[in-house]
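K.L.:
In the part that follows, the structures are each spelled out as C-alpha cells.
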Structure 1
Amino acid sequence: MAAPYLLASDGKLVRNGVVHFASDGTVIGAEQCENIDSLPQTEYHNGILIPGMTNAHCHLELSFFKGAIPQHVGMVRFIEHVVSKRNDYSREVQVARAVEEDLSMWREGIQAVGDISNDTTSFPAKVRAMREGRTRYHTFAEFFGMPADDEAEGLYHRAVDPLLAEAARDGLAITPTQHSTYFMSDKLFRLGADSPRMSIHFMETPAEVEFFDRRGGIYEMVKGAAGREPDFLAYGGHAERLVASLPRDAHLVLIHNTQMRHRDMDLILNYFEDVTFVLCPRSNYYIDADFPPAQMLYEAGARVALGTDSLSSNTSLSLAEEIKWLSEHNPGIPLAAILQWATLNGALSLGFADEIGSFEAGKRPGAVLLTGVDFRSMRLTDDARTVRLF
C-alpha cells in the first residue's frame, strides 16, 4: 500500500511511502520508494497514509444527546442540561445510538477509544466491536461526588463495582477513574489513586481557575452539592492536588487542559512519569468558545493525544475534524505532529501502543487515508477527511 506521504513511526511524514502488510493486516515493514504509482501488486492512494487513529477521550454513552444541548452555554449550565435531560431517552435509544456512533468512528479510521462510562449503555457497542475484531476500547469507570468521609467508600463501590463486574463478564478492559479535580471530596479522590490507568477531566473551563479562590460557578455548584466548604481547598490548585494525591508512577491521562497554565504543566511534567494531555478542541469551543493550549504543549515536548468528547458537547465523533480544527487554529504546529497525536500518542495513552498506533513490523494498526491535503504547504483543506482502507 503506497501514498505520496506516509506517517512514519518516528512521527515524520515520509515522501513516497510504502507499507507492506500480511494478509491478516500485520505490518511486515515500511519504506520510502520512488515510482510508487507503478509498483507491482501495490495499492496506490492519493493522500497521506496513516495508521488507525485513537480517540483518547470519548463518552460514547452520551451519543443520544446529539444536537440536544445548545452551544456556548458555559460548563455549569452544560452540566445542568446533561443531568436534567439524560432520563428523557430510553435505554434502547441510548444503546442504539452508541452502536451507530461506534460504527461511524470505525469507518472514519478510529482504531481505539478511551471511553468514559457512568453506566453500561455503551457496553453492547463495545462487545460487538470486540467480537467483530474492530475498535479496541479501554473503558474508564467514572466516579465523583462530595460525600462525607464515612460515606466515601460506599459511594465509590456503588459507582464502580457494577461496571467492573459487567465489563469482566463481557471481557472488556476497564479501570476506575476520578471525574475531575473539583467535583471530588478528598477521601473519594484518593480512593482511586491506585487505579492502573486514570482519565481525569482537568482545568477544562474558566470557572475551574476561580475554584481555589472560593468563587465562580463551579465552586458554588460543588459547595451547594456538598452542603459545606469543599475539603480539598488547602491544596491551593488543581495541579497541586494531582501531585499531592496520586503516585508518581500513575498512568495518567488528563483531559481538556484548556485553562492549564505553564506552571501547572511544568509541575505535572516534573512529577508524573507517564502523563498524556488529551485535547478535545471542538468540545471546548462548543461549551465555552475556548481553545486548548496546543502550542504550549507542543513546544514543551509533552505527550499530547486527541479526543472528541461526546455528542452532548460536539457535532460529531470525528478525529478528522479535530485534526482540521487544531491545524487551522495552530499554524505553528506541523501537520505531522498533530497526526502523531491522533495515532501513536493516543495508543500510548491507553496502553495499546504495542499493537496499534504506528506502521511498525508486527503491529496490526489498520490503515487510514487522509485526503484533502495541500502538499505544497502541508496544510489541510476544508474538505479534508479520513477514510478507512482496512
Structure 2
Amino acid sequence: MNAKDSGAHPKRIVFAGGGSAGHVEPALAVARAWKQKYPEDSLLFLGTPSGLENSLVPSAGFELHIIPKVVMPRTLRIDLVTVPVLLWRAVREAKVAMRGTDLLIGFGGYLSAPAYIAARFTHIPIVIHEANAKVGWANRLGAFFTNCLAIAHPIRTGTFSRATVTGIPLREDVKSAVRHSSSDWKGSRDRAKSQLGWDLNRPLILILGGSQGSAFINSQIAAALPHLIGKGIQVFHSIGAKNELPQHSANYKPVAYIDDMALAYLASDLIIARSGAVTCAEVGALGKGALFVPLPIGNGEQARNADYLVEAKRARVIDQKDFSADWLVEHVDELLSRSADSTVAGLTEDLDAERKIIALMERAIDGKCG
C-alpha cells in the first residue's frame, strides 16, 4: 500500500486501546505516524466512558467514539452472568462505529475485546499489538481472528511467539530526546539535571507511580525520605494528580504530574517506578538504572515487563510485598552504585516501532495476512 498509488482511496482506520496510558499512548504514536504518511485517511479511536482516552485522544486531535466498558471478572462471581449481555452491547456499539472501516488495530485492554469481535463479524482486517511480556486476555481472544500480530519483545511460547517483533511506540518527546542525546549522552544527562534545577554533584532519584500515582509507593517514599535526604540524595517525586502534595524542600520536589518526562528520565540517576510496558520502554530509552515495583494485580504482566532491562543490567525488580521504606534505605547505595556503573547511553530498539507496525497494517489492508 502506498499513499501515492494512483488508484488509492482514503482509508478509514479504527484504533482500539483504552483504559490506561499504557494502551493509549502507543496507539496515539501509531496514529500520528499513520496520519503523517497518509494525511487523507480518516482515523477513529474507540473508548470507554472512564478511560484516560477521554482526555488523551481529543487533546491529540483525533475523533473518539465511546462504547460500553466490559470488565471480565478474574474470579467466579455472580456478576459473571451479566458479562455476555454487556459484551454484546459493546460489540453492537463497536459495529456501528466501524461501518466503512478498512482496518482495526487493537492495543489490548478491556476495550479491545468487543472491537475484535465486531471486526470479525463485519470482515474487517485486524492488527494486534501487545506491549506486555505476558499477553492479556483481550489480545489472546483477538489472535483467534488474525495472524497480523505484533509484540514489543519476543515471546517464547503460544500464538504470539510467531508475532512480528516491533518494539513499543514511544511518545515523540522521548524519541526526540533519544535522538538529541545520542551524540553526547553524558552531556545531555548533566544538562537535563541542571535544567531541572538539581545539583549535579548529588544523586537524583525519580519516583513514578504510573499515570494515576501509587499510594503504596508514595507512603514508602514518605517514610524513607528523611533518611534519603540525610544521605545527600535528591528526590523528584511524581505523586499522581489525585493525591495531596507533600511539603517540598530544597532536596525534595513532589509534583502532581511531570510535564517534561523525557528531561526527568535523562536527569535521574535512579528511577523507582511501576513496571508498565510503556514505562519500561521509556526508562530503557532514556534512563540509566531503575528499581521496578510491579503492580500486584492484573494477569501478572508487570512482573515480566522489565525482564529485558534486568538482563541488560539496567534494572532490578522487587515484589511489592518485599518493598518498604526500610528496604529502600538499606539498599539505596547499592542501587545508585549499580546505576552509576551501567552504560550511559539509552536503548534505541523502540525508535522504529511505528514504521514496523504501519508496515503490518498495510499488509493487513492488502490482505497479505489473516
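Throughout, read-outs are computed from the coordinates displayed, never taken from laboratory work. All of these numbers come straight from a predicted model, not from anything done at the bench. Cβ atoms are built from the backbone, for glycine too; each structure is taken alone.
K.L.:
To test your reading of the models, identify which of 1, 2 gives 22 for relative contact order in percent (Cα under 8 Å, 6 or more apart) when calculated.
P.N.:
1
K.L.:
Another question about this same structure. So FRET efficiency 1/(1 + (r/R0)^6) of positions 143 and 255 (r between Cβ atoms, R0 = 41 Å, to 0.05), computed for just one structure, reads 0.55; which one of 1, 2 is that? Don't jump to the answer; show the numbers that get you there.
P.N.:
Working: 1: 1.00; 2: 0.55.
Computed on structure 2.
K.L.:
With semi-axes √(5λ) of the Cα gyration tensor in Å, for residues 63-270 alone coming out at 29, 20, 18, pick the structure among 1, 2 it was computed from.
P.N.:
Going label by label, the one that fits is 1.
K.L.:
A further question on this structure: By the measure distance in nm of label points 7 Å out along Cα→Cβ at positions 127 and 343, tell me the structure among 1, 2 with the highest figure. Don't skip to the end; give the middle numbers.
P.N.:
Numbers: 1: 3.4; 2: 2.8.
Top value of distance in nm of label points 7 Å out along Cα→Cβ at positions 127 and 343, among 1, 2, belongs to structure 1.
K.L.:
Continuing with this model, one more query. With mean count of other Cβ atoms within 10 Å over residues 23-30 as the yardstick, tell me which of 1, 2 scores highest.
P.N.:
2
K.L.:
Another one. Suppose you compute helix-only ellipticity at 222 nm (-39500 (n - 2.57) for each DSSP H run of 4 or more, over all residues; to 500) for every structure in 1, 2: which one lands on -12000?
P.N.:
Matching structure: 2.
K.L.:
When you work out volume of the Cα convex hull per residue in Å³ for each of the structures 1, 2, which one comes out largest?
P.N.:
Largest one: structure 2.
K.L.:
Using Cα Rg over 2.2 N^0.38 Å, for residues 239-286 alone as the calculated read-out, with 1.24 as its value, let me know the right label among 1, 2.
P.N.:
Computing Cα Rg over 2.2 N^0.38 Å, for residues 239-286 alone on every structure in 1, 2 gives 1.24 only for 2.
K.L.:
Still on this model: Just checking, which of 1, 2 has the largest value of FRET efficiency 1/(1 + (r/R0)^6) of positions 31 and 119 (r between Cβ atoms, R0 = 30 Å, to 0.05)? Let's see the in-between values first.
P.N.:
Numbers: 1: 0.05; 2: 0.95.
Answer by largest value of FRET efficiency 1/(1 + (r/R0)^6) of positions 31 and 119 (r between Cβ atoms, R0 = 30 Å, to 0.05): 2.
K.L.:
Also, I was wondering about something else. Taking Rg/Rh (Cα atoms, Kirkwood Rh), for residues 87-150 alone from the coordinates of each of 1, 2, which one would give 1.08?
P.N.:
1
K.L.:
If mean count of other Cβ atoms within 10 Å over residues 175-182 comes out at 17.4 when worked out from the coordinates, which of 1, 2 was used?
P.N.:
So the calculation was done on 2.
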